[in-house]
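Colleague: Alright, structures below, take your time with them.
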Structure I
Amino acid sequence: MNSIRLEPGDALIVVDMQNDFVDGNLAVPGGAEIVPVLNRYVAVFRGRSLPVVATRDWHTPDHCSFRDRGGPWPSHCVRGTEGAQFVPGLALPPDAIVVSKATQADREAYSGFAGTDLDAQLRAQGIRRLFVGGLATDYCVLNTVRDARRLGYAVCVLGDAIRAVDVNPGDGATASREMRSAGAIEIAFDALAGSGADATART
């Protein structure tokens, strides 16, 4: 197993940990289970003064992804509603960078980079490597990782802090393989927690 040491230029990306994805209109199985795990990662990044980013779906009420507009999903994460808020147990720091995506009614955006200034914000802070966890493995996590790799970032996927929708059985496992094939490294928290510096990694 390889080990990864946190260093300047690293940032944590917490993907779409919103009420509707945890226990609401589009709840991801096991989504609540990863909240305390993500909080442990957040605490380590905060302790090292490394940036924490939180992406969120921030839909209009008539968003094209909704079933009543011909999309695949039930209405979810409508801006300003309780369902769109970050899950209460998530310990985001006060200075977390919040990135709203899929804000246009006629355009879907699974990736945190799609139609946002996330790339510009990261580059302005000299970020070179991203640690990505959240919901859901087979949609917004996958697409955020794809775009991050395309943009040249090194990526570590938090394998113990992601969960899949699995519309088709095995979608999550397929997404994890695709992220690794794109050059992302899948890590677990245990070694990071043990030393405060390192994480166990799997390619």
Structure II
Amino acid sequence: MQATNTNGVAQTDWSFACHLSYGDEGSVCIVSRKAGRVELRNIPVSAGTSAAGRPPVFLGVDLQGEAITMDPASKAIAAAGQLPADAFAAYAYRDAEQNHAWFMYDGDKETGCDELNCGASGSSVTVIDVASGQEMPRYLQTICVGRGHHVATFVGPLAAFPDIPQRAFVSNLLDGSISVVGNDPADPQSYLKVLETINLC
């Protein structure tokens, strides 16, 4: 919510990043408001593509306005002033309770599998800690689920139902199934692990 003065003029500064996709290429635009002035800036796109392997995953933008990417093989996260030309902008679902972002990968266009992380068994979801106050997002886990497209939702205890366990439900379109993932950091035996697969077919 924005604060307003008596003249009705918004006083709050804000910014957001938007990934614009053009087929296999894209760019990132930052829209911000500072001291009453709205500004638009594009993050420069680097020339060429990644040297080897799968393209880096675009995770977002840091406080300095640099692009944050993750190497899909090493899981190393870094920020740079330029966005790799072949960066993959994965869609994500936010677990607001834990301030985590679950980035979805639907797998190879032909097989629906994430060969790098899951072989021929399915595709993957990567969980990133995006808690405010830390300098960079932190990689937590890559989870192999069914073949995409994926949608995630999160459940946990409620005041009226305190015994509901913390779980994430990830749908797997190509398999017609739902992966049930443990989402309680206090339970290391089940945390960020597939506990069950519900076959909808």
Structure III
Amino acid sequence: MSTILIASTNAGKVAEYRAILSSTGIQLLGLRDVGIDFEVEEVGGTFEENARLKARGYADVSGLLTLADDSGLCVDALGGAPGLYSARYGPDPVSRIERLLAEMAEVRDEDRTARFVCVIALARPDGETHTFEGVCEGLIARRPKGTQGFGYDPIFYLPGYDQTLAELPLSLKNEISHRARAAAHLKAWLAENFS
């Protein structure tokens, strides 16, 4: 059986990838499972660069095929912010949402376009690295709605569903989210290369 190291100490993220990739028959391990307890610094200028840095760094140390991702929210009216700094746009999720909504207060509804972007990098110990991108387009709502999901989900409005990501059932979110779309590309690659 093939093994992939998930470059995360976040048990929730490791579990999410185990669910997404359960049909592949590949064993998935988290950093804690292999005794790695350091963080690769994310100093790249794009989501892809950060995902590659993490995947490459942990593949080099572990000797295992390694998966890492980087993702964030890009708001057009804010010049793409918070972007790479989505997780650091405030000290906690509520503060991040409040800051974003304050910055968007004067922006017209039709100009509130945004997208979630996720890039997954898969690095082999020999240096070969592949990337897979997923994007979910939407609008920034005027106020938070919904209790599902996390992060910016309560203010990320999907016109086609007339709901925020946080209002959607988790099963649907896991089909249409940026991470789900990137993971679908990854699964297709794995099916061709690990069958």
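Colleague: Here semi-axes √(5λ) of the Cα gyration tensor in Å, for residues 128-167 alone has been calculated and equals 25, 12, 8, so which of I, II, III was it run on?
Modeller: Matching structure: III.
Colleague: Comparing distance in nm of label points 7 Å out along Cα→Cβ at positions 40 and 80 across I, II, III, which structure shows the greatest value?
Modeller: On the way: I: 4.0; II: 2.7; III: 2.2.
When distance in nm of label points 7 Å out along Cα→Cβ at positions 40 and 80 is computed for each of I, II, III, structure I gives the biggest number.
Colleague: Using the calculated result -9500 for helix-only ellipticity at 222 nm (-39500 (n - 2.57) for each DSSP H run of 4 or more, over all residues; to 500), pick out the matching structure from I, II, III.
Modeller: On the way: I: -6500; II: -500; III: -9500.
Only structure III yields this read-out.
Colleague: So relative contact order in percent (Cα under 8 Å, 6 or more apart), computed for just one structure, reads 10; which one of I, II, III is that?
Modeller: It must be structure II, since only it matches.
Bear in mind that the values in this text are calculations on the coordinates, not laboratory data. Note that this is a predicted model, so its numbers are computed, not measured. Cβ atoms are built from the backbone, for glycine too; each structure is taken alone.
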